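I've put the structures underneath this note.
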Structure 1
Amino acid sequence: MTTGTALARDFHHHVVGPLLARRLPGLRYAAARLGSGSDVLGFDDDRSRDHDWGCRLTLLVDGSDRAAVDPLDALLARELPAEFAGWPVRFPTTWAPDSTHKVEVATVGDFAAGRLGVDPVPGLGTLDWLVLTGQGALEVTAGPVFADTTTELAPVRAALGGYPAQVERYVLAAGWGRLCQRLPFVGRAADTGQDRQSRLLAAELVGDLTRLAFLVARRWAPYEKWLQRAFDALPGAADLAAHLDAALAAGDWRGREDGLVAAAELLLDRQRARGLPTPDAGVTPFWDRPYRTIAPDVTAALLDGLTDPVLSALPAGLGSVGQWVDNVDVLAHPDRRAALAATYGTWSRRP
């Protein structure tokens, strides 16, 4: 099977690259397969080809070469062939139903802003990081780059390698805080005759632990369709998955709690091994009841000593936007996510 990234690479090597060398020999540009699509993550298969499929490519220039964007797009519209290697060059997609070429041409900053909600070339502020999603970051960083003579793309991709240290600790603290608040209810719900609710809570907490695993490993989590596929590629994923699967399969609340606690303790060990502040006792009894939860000291240790004034002014449990918003029509739109920075700002001013 020809993968989407292999098709994009060959399309650039045999068609687009030679065309630009011939017609715009002095142009500094990057050619890559970035943006949306399962092929950017390396997860495409035969079924992926039923829509939005064909010769796709990303061509980026530095902000100083912005004037080249429109002429470059016009050149491609005029001179690209109708097809390459049996695949169409001009075809409709779900976001652009007209049959035009699907070589995205933009500046590095404009392209990245279209995925992140903010231009990262000048650098990202604390609130910019908090409204970023893993999927948005992956659309800039995950795909292959075939050629690059720009000065901006490589630094942007490097900067998006993970959260800055203090933002990371704040987001991790919020993730552990969510578990602290809800883990005891897996048992409590079942003990009050609500076994279905106990199972639902356990499944949701498996999701929380899955996302925490990405944070601890300093990897970006993709959106839900590919979450397990990406999780399975994390270091030590199999050991963690065994505990999560046990929690999902357990027939009673004690088995669910055992699986969740074992997964949490494994992640706490890995967090500790990274040198992040983590207390020795990360799991504690929930008052004098027969349930367990995450020790409040876990979040306190991560938050202790943070000096970033924005993080210090925010409520401790908010975390990143993906930790309190699960609406696709918000998370999938960078401009809507970016608008939520103002909400964080409002919360930071409240006593």
Structure 2
Amino acid sequence: MSEQVAAGLRVGMVGYGDSGRGIHARLLRAAGHAVTHVVVRDAERADAARSDWPEVVVAPDVDALLEHADVLDLVVVASPTSFHVEHALAVIEAGRPLVVDKPLAPHSTGARRLVQAAKSADVPLTVFQNRRWDSEQLTLKGLLAEGTLGEVHTFERRWERWRPVPKDRWKENDPIAGGLLLDLGAHLVDSATQLFGEPTSVYAEIRALTTPMPDDVFLSLHHQGGVISHLWAGALTGAPGPRTRVLGKKGSYLVTTFEGEPTPFEALDEAAPGGIDGHEGWLVHGGERVPVPRAPGGHVDFYRAVGSWVLAGGPVPVDPSDAVGTADVLEAALVSSREGRIVALV
């Protein structure tokens, strides 16, 4: 690692709410980078930014932030999704490398526009698909590479929660970019695609049960290699199913718990050697189950990769064209749910 990379990035951040402060800033610090400028108008969030980064410059809008572009190594766009295109285009015009929180844009047209704009301007662009660095994803990738499960035929992943009283945020209410399809669906589709390749078709059932925008999502993807992915995202799930289940001809991989979300399956992990933190899921053959060692790595590795990408010419952490493909799948899912049919993607 070069001395420049070791010194860390000087980062401007657009937005300092649940995502900006709660996720990006925390991971940037852990990776050795510093938030030096931030766009925030809310007084409490501005105070939080100054508390977290005592020398931070607080700007009222993106234009004001970009007046300092010459001292920024990177800009992180962590504003609400409906503003991603507007804010990212401004950063691209200023010529600064940027990370855009997922989804890249609320629609495929906007996602394509950003990718093309960055390419035309020769500005580095990546997308915060941090779930590629989840322990379960890394562990599963290792099992697949080793052939432990044999030929896989079915992949299931659930992101189910019990929230009978929904939160009152833009993520629940925004008619352009709100709802679980764009929020969690972007992660679920990206995870399935990274593991099993591009889908050829999608079938979806999407409902809004407690919020104006979708909070109950089911997707079925058929992949080019023959694997079928079943993906769930729900906010009104009193009995969440197992987080991940992968079925192969030699066995299955089962992850029962996820990030402390309550589930009746957590008793399985608590009974394992080392308790719930001693492994990452199970290798299952009928009634037999063996705990699987957890693969090393975590979300902070995304921003370590960003440092290498920006300062040392390393590979892009997430190809932004992947986000365009995900946007295509999610839009096809909306058509499928509305019309009650399978939608071909190729």
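Every number here is computed from the coordinates shown, using simple stated rules; none is lab data. Every value quoted in this text rests on a predicted model; they were computed, and no experiment measured them. Cβ atoms are built from the backbone, for glycine too; each structure is taken alone.
List of remarks:
- log10 I(q)/I(0) by the Debye sum over Cα atoms at q = 0.10, 0.22, 0.24, 0.25 Å⁻¹, for residues 235-330 alone from the coordinates reads -0.44, -1.07, -1.13, -1.17; which among 1, 2: 2
- Here distance in nm of label points 7 Å out along Cα→Cβ at positions 131 and 251 is compared for structures 1, 2. The highest value is that of 1.
- Test item: helix-only ellipticity at 222 nm (-39500 (n - 2.57) for each DSSP H run of 4 or more, over all residues; to 500) calculated as -14500, pick one of 1, 2: 1
- Which entry (1, 2) yields the derived value 34, 23, 20 for semi-axes √(5λ) of the Cα gyration tensor in Å: 2
- Structures compared: 1, 2; top value of mean count of other Cβ atoms within 10 Å over residues 11-18, i.e. the largest, recorded for 2.
- Structures 1, 2 were shown, and mean count of other Cβ atoms within 10 Å over residues 91-98 at 11.8 was computed from 1.
- Which entry (1, 2) yields the derived value 4.9 for distance in nm of label points 7 Å out along Cα→Cβ at positions 27 and 179: 1
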